[in-house]
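See the structures that follow.
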Structure 1
Amino acid sequence: MPDAIANVCCTGTLGVVARAKQEGWIAALRPVMDQLVQSGFFLDETTRAKALKLAGETP
């Protein structure tokens, strides 16, 4: 595998949304996650809880 490919960094959907909150582009993670789920995005409860906790939005 070439080094250029091995050094590619990937960020998932929740990572992008979390970064948007960190950067001030969105005020809260929870409403965006709710919209994603309503649109068919699968998000198990454990992952949802961890993401909210990391974002400082514990229930």
Structure 2
Amino acid sequence: MVPAAGAASEGEPPARAAYAVGGLLGVPVATFPGDHGGFGLDVPAFAGRLDAVLRAA
């Protein structure tokens, strides 16, 4: 399980939920470029980050 949040969503409900899940599971939250739908704003940056996070999981 890799909880994730968009960097631009800090303090917003989707990010707060991700951090709550991470806290309950004792795992860090992966931060991605953009907001909670960041994959649509900067596809190359999102894809690169997703690849790195999944390879490390």
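Bear in mind that the values in this text are calculations on the coordinates, not laboratory data. Nothing here was measured: the structure is a model prediction, and the numbers come from that model.
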Structures 1, 2 compared on relative contact order in percent (Cα under 8 Å, 6 or more apart): the greatest is 2
Value 3.5, calculated as mean projected area of the Cα convex hull in nm² from one of 1, 2, is from structure 2
